[in-house]
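What follows is a set of structures for review.
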Structure I
Amino acid sequence: MFHAVMHPSAVLRTFLHIKSRQTVITTLLNSTNIFRRNALQFSRSTGDKASDKDNLLEKYYVAKQAYEANLPPPEVNPLGVFANNELNLSQIEVYGFDYDYTLAVYKESLHYLIYNLGRDFLVNKFKYPKDILNLTYQPGFAIRGLHYDMQEGVLMKIDSFHQIQFESVYRGMTQLSKEAVVEIYGGSYIPQEMIRGNGSEARMKQLNDLFSVPEICLLSNVTDYFEKKNIAYHPEILSYDIQNAVQNIHPVMHKMLDEKTIGQYLEKHPDMPRFLNRLKAAGKKMFLITNSPFKFVDNGMKYMIGPKWRELFDAIVVQARKPKFFMDQSRPFRIYDVPSNSQLWEKVVSLEKGKVYIEGNLKELQRMTGWFGNAVLYFGDQIYTDLADLTLHHGWRTGAIIQELTKEINILNSEEFRHDVGWLQTLQHLIEEMQDFEEADDFIEQLLVERDELRTFTKAMFNKQFGSIFRTHHNPTYFSRRLFRYSDIYMSHITNLLNYSLKHTFYPRRGALPHECKVPFI
């Protein structure tokens, strides 16, 4: 079925319905090469500089027929593992894991809890207006990977080239117009120093993990409250207060997720024990490095794996202070005594299986275990905290767990999305090829309207405000670029690896560069 945004004018609608769609498709499917042949004819005809507007409409119609006849691309497996860099699992001897959002996958209820605790902290500890207690979490508002401008109080989505996606810029819960954004930034480009400046020079901060989603919502809600009440505020102070509030409530949250309530917040994946036991049976070493405290981790792992979960791991490190753990060599390991819930004072000279350690650093971990280089594969959900330093400085292989992949791939596989985004690409090609015709200006304006409507529609399939976490209209997002740079593979859940043998090699797809010929399977 065509969606309403597919038809920008009555003229095009009338023309496209001259023949029944089904008849057109049936006829064109008789030729398997119809798409290539029509594309070639179209390319040649654009050199004629024809002035007949009917000819322009005919080109549109021919492209439409060719597109409708072309078979859709194959569906993507939501349980797949996707490669940014070639990775041979037979070379991996040691598997390492983060805990939160890597082994532990949380339900939406945790975001509500974080939001409510952070909101209450703002009022009770930082003395924000009591009316803020009436604000509620809005689960469909934000995505991770967004940038917040601490000078302007603006939340936005930026692509890998530092370009702003105009219709994804918000102050509070209010979308800013393109004109308002241009007035603030002088255009669509965000300079490097604004994003990654030295110290106080950086005015943008990226909210790039799933714990930041309720933080973004709280930040936007409070901003909206101040804006509507005409209360003066400083965006940077507000940002830091909310960040501190969310960080300060973590100990409370950890205590609330005890053995009685853990099932309300934590998913119990049936394949998780099988995944870890398969690695153990294959003789692989395993370790856990997390910033979370032991009791919190212990409750979750007992719920997911069982009471003897510690026997699976050759090293367990809690309260690790990542990312400092990977680069700071000053903190030694300390033994955590589970029965007494205390840290022991004696020097740690080796890491023993089943024991629990606090803090420490990567250099000492490597010295005591011999786990160096590309024989180690570490999984985490946070690009900077978990993966960046390991990739850049230590040569470990890395895997990213991106929980949102399941939803995104299901949308990518939907018939409606595949139809609309495929026609969107064809439409973009038409606009590009027709733009040199002087007589085509009015017609191209109609095509641009159709294109923009399609862009808005396909964006909203993922998230009405900000779209996909992985791309803007035609570029990868800032988040995606870092994901591709700092992870060798990525997947929606760690157990997706059960679909592959422990000798499997993951190969990155050879995508066509802009100047290269695009082959059908790309």
Structure II
Amino acid sequence: MTALFEHELRDLLAEQLDVLEPGLTLVQCEFALSDPPLRTRGWIDILARDRHGLWVIIELKRAASTSREALHEVAKYAELLQRDKQLAPDRIRALIVSTDWRELLVPVSNMARDWSHDLRGYELQVYDDRTLSAERVALLPPSPEQYVTPVHAIYLYASPQDRDRGWKHIRQIASEIGAPNLLAADFERVSAKDSVSAHYGLYLGIGTVEWGSALSDSPDVDGYGSEHPAEYEALSGINARVRCVEVDSAYPGVLGTLLGNPNWEITGYRGTGAFAPDNGAYEERDWLQMLVGHDRGDGHFKYIGSANPRITSRWRSFVDQAMTSLGGNPEWELLVRAWLERVAEQPGDIDVVLWIYNPCDLIQTVIYGWPDELAQWEPRIKAVARFPDGSRSVAQGMLCANSTGGAPGFHHYVHEVYRDPVSWMTTRYGGTTWISDLDLVRRLGLRYMMLDLASDHPGPPAPEDERGLWLVEDGQAARYSSNDPEFFMTWQLNTYGGKLVTLREFLTTYRYEVNTLRIEYLNGVDVRL
């Protein structure tokens, strides 16, 4: 039949709304909307109600040349209708109906995933007898995110040439078994070379395996590969065939330890698939963050990230990843979440940066950090939120005490929780150290807390700046402001003479017992025998 004009097609569809879905009833064609304060107006092609009483915006497009206008108009009309009728977002739906979906499929699929209103698409067929049929369009599924999983390994080689050949072999194996996304870092021994068997290393992280591949049917495994069985299976396949001097298992955080060791140096990165150097999606800093696990909280106890709460999808991921690294520390988990929620309530774009180190292992902190490197090993949080007006909120999390200690002493409490060094090592291998650590921290009178400071000026804090003391009370996060009367009493109860007792000051009180404990645990002997 002769092609219909768009207004003719609109009137025809208005008479046959059931071809879209049963129960649609016409409200009006060319429904006028306007908002004088916003200086905008428009006309909905067809406004209908569905069988549940929801308002349905039907936007009709006849050809590809006009299809690209559809998203703009649907978004505009949904907002105007919501304001005009004073409706909740879930009371409004939208249908895009077109005879040509070539230009619409990709943008509508993207919008439908994140829009606050239900959005669907229909492809319309017009027959010679002026009857219509419509088929619902299958929108595109989300593109799977490619990221480096916590399944890692280390390979040592005798020479750079051997490492290059090893990488080529690893790529070949991974391609054959269905693991196309790999990320690796080259590292070399730069000093104390006689103490290791090989000087050239390759640190490998396995990227996500796509659903539907042969590996995606891998059986469940125990241990660190339990959350990523397909990737663990891929690593097992690589390790079974790889040729090198030595193979070691690894996990997020191991590369960070290598970075902190002056005997090793990272010299470059390699990748395949989504992480190939010519992909253009990532920079060197991104590759490092992926391998150390900071970008997703996969380091379990360490996280570095930034986000803007107005970008809601990223903000949700940011908060979830931060909470992952705070697992095993319920007090900090509550406090950080509450601080982030408080920050997000402020208007405008806000730049939030979060740095977390949450080992949940006071014994590790003591034996490796005391006394000279305690700042590197003690649990801590640093967070900064910068607001549009130039003001900022700076938060700091720490492990503190409200006293300098007392009888029966540090050594006594440690042995109440850990019978001996073997007992501590057993909890580490079993992944339950955090449980014992909570008990030890409580017995010692230590407490995880947070302080924040709000300032509207650059530079160091000023006496008039508001301070906040964050504590967990009755299972809830509580903030005491220095502007409120109860702040002084709360501060006195949680400090020693009005001064916070830091972990260093607390351990200094017990320095002789701490030194004895270090000897005991580093040498694996019980000094009480």
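Coordinate-derived values only; no laboratory data. Given the structure is predicted, the values throughout are model-derived calculations rather than measurements. Cβ atoms are built from the backbone, for glycine too; each structure is taken alone.
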### Task
Work out relative contact order in percent (Cα under 8 Å, 6 or more apart) for each of structures I, II, then name the structure with the largest result.
I
### Task
Identify which of structures I, II gives the largest calculated value of FRET efficiency 1/(1 + (r/R0)^6) of positions 258 and 490 (r between Cβ atoms, R0 = 35 Å, to 0.05).
I
#### Entry: Source structure (of I, II) for Cα extents along the principal axes in Å, for residues 138-313 alone, computed value 60, 35, 30
I
## Note on the structure
If Cα Rg over 2.2 N^0.38 Å is calculated for I, II, the one returning 1.27 is structure II
### Message
Suppose FRET efficiency 1/(1 + (r/R0)^6) of positions 394 and 466 (r between Cβ atoms, R0 = 35 Å, to 0.05) works out to 0.60; of I, II, which structure was it derived from?
### Response
I
